[in-house]
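Structures incoming, each one as structure tokens.
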Structure I
Amino acid sequence: MLPDTDLMDANIQTQLRKLVTLRTESLVQLREVGKLALVNAPKVPCSCVIIQGTDDKTVIVRYTQRLVGQFETKPTYIEIPGGHEFTKPFDPHYARLKQVFLEQVFEP
């Protein structure tokens, strides 16, 4: 899908409903991945950084916050504006993500 596609446009939504299908099995697998993350978070042997988009509709903020609480060594948790696509250079929030990440990696 093109990054400038207006997903709020009713015509686009209608076309997507006709064209896009998602198998129920995919949703079940996604749920299982989430469960595995919760179970395995306490086993992570090092500190980590979790950056969450405040507008993410794929990985909802409260679920990420729940995951953060499962780590034995509390991770650095940062929320920044943006959705699930902010890891892609075309996203308008990508520059902020990159800045926050580099600040954490190269912290004095």
Structure II
Amino acid sequence: MSFKCPYCDFSALSKKVLEQHISEVHKEELEKKKEEKKKPKGKTKGDFVAKISNNYDWVKVVCFDNEVFEGRITQYSLYQIELKTKNGHVWIYKHAIKYILPIKGKKT
């Protein structure tokens, strides 16, 4: 069995020899690959929620069933956000949200 280098035409009979070849000959490619892994992969809903919660004191959340909540985003996860409202804390699933509007001033 032959192991082929993904960067050039080199091939080796053992994986260890191939790994040694890559670490010695293709240092720049390995560093670029590491840097690419560190970069975030595009924007996600979490980024939007983080931006809203970090920049605005109060938001209005409108759900697909037209239920409206107003409050401060206190926590969020991949699937939910938590609002602190006048009536207490409310957890809302993100898939139920139609839109989020900032309604009170920017945080300073």
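Since every read-out is calculated from the coordinates, none of them should be taken as a lab result. Only a predicted model underlies this, so the values are computations on that prediction, with no experimental measurement involved. Cβ atoms are built from the backbone, for glycine too; each structure is taken alone.
Structure summary
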read-out: When mean projected area of the Cα convex hull in nm² is computed for each of I, II, the largest belongs to; value: II
read-out: Given -13500 for helix-only ellipticity at 222 nm (-39500 (n - 2.57) for each DSSP H run of 4 or more, over all residues; to 500), calculated: source structure among I, II; value: I
read-out: Source structure (of I, II) for distance in nm of label points 7 Å out along Cα→Cβ at positions 15 and 55, computed value 4.6; value: II
read-out: When distance in nm of label points 7 Å out along Cα→Cβ at positions 7 and 63 is computed for each of I, II, the largest belongs to; value: II
